[in-house]
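J.: What follows are several structures.
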Structure 1
Amino acid sequence: MQINQLTKRSILIAGWALSVVAATYVGFWFSSVAYAKVLSTTSLSSILAEAIQTQSALEKLDNGETKKARESLRLQMDGHILALANFSEYSASEKDRETTNKLLRKISEHRNNHKDLYPEFHTSEQLHEAQTMIAEILKRNENRK
């Protein structure tokens, strides 16, 4: 029994289509695994950094170094304020923006009632620029009610 030309061509096309589908599937699988690894590493690194900062503050408090603990927490909060303002601006969720603005107003109120406290070695021009940005963010959120 001989295979005619049309059958050969059909088998060839079907084999080619199957290999394209398989390659696409393998590509999607590989990219999803790689993306998951990137996200888990980033999340783990972020949680690890926060845990280290929290542990450091706890150790300072336990050793009676409340001023140093407060300085450390204040600088950490500055980073959170900058990140919150940035992500909130581009958030698609109105609820998330409202929650962020509410927290920023609370932080602003707290800072208005408590003196700024920074370590002496953080008196650089960059810190002053960051503090100016943070003050503007908090002032802007005071007016959003």
Structure 2
Amino acid sequence: MVAGKVIMIEDLEEQVSQAENFRDFFAEVYCAAYVNALVTMKDGLYQIFPGGLDQSIANELQRLYGPLDEGSAELDAIEIASVEAYFYALTNGLWVADSSSLIQVGEPLSEALDRCAANVNEDVSLAQQDREDYLNDLNFLNYLKSL
């Protein structure tokens, strides 16, 4: 399932002429859509990038425990303790992680992925890691906001 994602093909004629056949062309389109679907918000925007929520997390830690000097050992220690408390809350059912801001993705069609560029599996792995990192940061931020 690759839902809610539009792929913009800027040079359609060039890409079609480079493809050996339409099946391979549309497999490439599918692979790009699948990779993008892993990191796409429900509103259709690609808003996931590593560290994108770091400043919001720092601001929330300042609200809870500040004022603290940026980059200080004290702030680092508080962040580590907060992350440990967050994972404790997850592990013990005191906090439930929420992935509802991202579109759901299913298992990709292996027949399509097999026809894609050699780097598609790496792209999928990187997008899956970005998705997991983003959701961890978002849920941690929401946990801090609930304190």
Structure 3
Amino acid sequence: MKKPIVFLVVGHANWGKSLTISALTGGRRGRVQLLGDPFFIRRMSNDDPPVSKYRAFILRRDPTVDPLVVAPYCPETNPASPLLRAWDAGYTLSFWVLRDDYYGRWRITPAEIARLRRRGPVRIFSGSRIEASARARALRRFIDTQL
């Protein structure tokens, strides 16, 4: 069996995390076959209220049942990153970062990226006005390299 791993698609609110995941899976969520393996797919992020539902989602994941997960993640303002710590309980973390918002006005900060790098591998996807299908292809390549 492969090691349990969660692929977190990182960005702030309205940056295209969920659209990217939707394009990756053809709009499917829940348990989905991807790259020949079963994945659990979530499209709602921790920046979608209430955050307690995201935490409950993490705590319900059983790495023996759902060893591969793709989920969106908005960097937490709390440097202790309680949500990442919850994922740490059963999964290896792997981060695919949408560095820029769709319109190129905002970026994930170097400090936010540094905090992610302390937790696991990070791949930065940069550029603005890039459609979800192109982002999904890049995400798929990243996932393939980590399996």
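J.: Quick one: helix-only ellipticity at 222 nm (-39500 (n - 2.57) for each DSSP H run of 4 or more, over all residues; to 500) came out at -30000 when computed from one of 1, 2, 3, so which one is it? All intermediate terms of the calculation are to be shown ahead of the outcome.
T.: Details: 1: -30000; 2: -19000; 3: -9500.
Traced to structure 1.
J.: If you don't mind, there's one more thing I want to ask. Upon calculation of FRET efficiency 1/(1 + (r/R0)^6) of positions 71 and 95 (r between Cβ atoms, R0 = 25 Å, to 0.05) from the atomic coordinates, which of the structures 1, 2, 3 produces 0.35?
T.: Values: 1: 0.15; 2: 0.35; 3: 1.00.
Label of the source structure: 2.
J.: I would also like to ask the following. Comparing structures 1, 2, 3 by relative contact order in percent (Cα under 8 Å, 6 or more apart), which one has the largest value? All intermediate terms of the calculation are to be shown ahead of the outcome.
T.: Details: 1: 20; 2: 41; 3: 32.
When relative contact order in percent (Cα under 8 Å, 6 or more apart) is calculated for 1, 2, 3, structure 2 comes out on top.
J.: For structures 1, 2, 3, which has the highest computed value of distance in nm of label points 7 Å out along Cα→Cβ at positions 31 and 63?
T.: Working: 1: 4.9; 2: 4.3; 3: 2.0.
Structure 1 comes out on top.
J.: Please state which of the structures 1, 2, 3 yields 15.1 when Kirkwood radius over Cα pairs in Å is computed from it.
T.: Details: 1: 20.2; 2: 17.7; 3: 15.1.
So the calculation was done on 3.
Where a number appears in this text, it was derived from the coordinates with a stated rule and is not lab data. All values reported here derive from a predicted model rather than from experimental measurement. Cβ atoms are built from the backbone, for glycine too; each structure is taken alone.
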